[in-house]
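What follows draws every value from the coordinates through simple rules; no lab data is involved. Only a predicted model underlies this, so the values are computations on that prediction, with no experimental measurement involved. Cβ atoms are built from the backbone, for glycine too; each structure is taken alone.
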Structure P
């Protein structure tokens, strides 16, 4: 549903690759803007890890922005990598990918937003 320039879509727990314990980190949302309905949002670090695991270019851009604006702290994301439901090799690649992105944020250039 798109309203006031904001889009949200409800999905099931099987839609994303999530670190063990993600349900304990959910954020409950219910207010006048939700018409009293209850929604649960992933913690930023869980959203980050799910998108990082997908390893698509659009996800890289989003994840770098989460790091750049301080919504995700690198040490928190890296600490959860071992709890991701991935093979050891995939976890190794995920950790390396996150570390590359952290370096991008530390040394920003226009090219960071155009390459993997």
Structure Q
């Protein structure tokens, strides 16, 4: 999945650059590339942890997956809240970019996790 994650992240970086180039200034998010990097790192770490959990047992995998999902959701909410407190004027564009990238990575991770599980 490492190669797929890298390619997927590169595609999102290109889409973010196009987003910031073509859209109106009020919808541009100068931090969108950092958002992609943030999700790349969290996805890579989560995948590594899940691969280790899969090797142990199915029960541990399910517990680990649910725990990671919950922790990452709360971490994402904290990141959004901190950004909104620190930078109110650019908040709407940041939240929009964050959510679009979040859902993109979510779909990517679910599809790849299912494929990995079906192989075993």
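Check the numbers for relative contact order in percent (Cα under 8 Å, 6 or more apart) across P, Q and tell me which is largest.
For this comparison of relative contact order in percent (Cα under 8 Å, 6 or more apart), the top structure is Q.
Starting from the value 0.85: which structure in P, Q was FRET efficiency 1/(1 + (r/R0)^6) of positions 40 and 96 (r between Cβ atoms, R0 = 25 Å, to 0.05) calculated from?
Label of the originating structure: Q.
Could you tell me which structure in P, Q was used to calculate helix-only ellipticity at 222 nm (-39500 (n - 2.57) for each DSSP H run of 4 or more, over all residues; to 500) as -31000?
That value comes from structure Q.
With distance in nm of label points 7 Å out along Cα→Cβ at positions 56 and 80 derived from the coordinates and found to be 3.0, which of P, Q does the value describe?
The correct label is Q.
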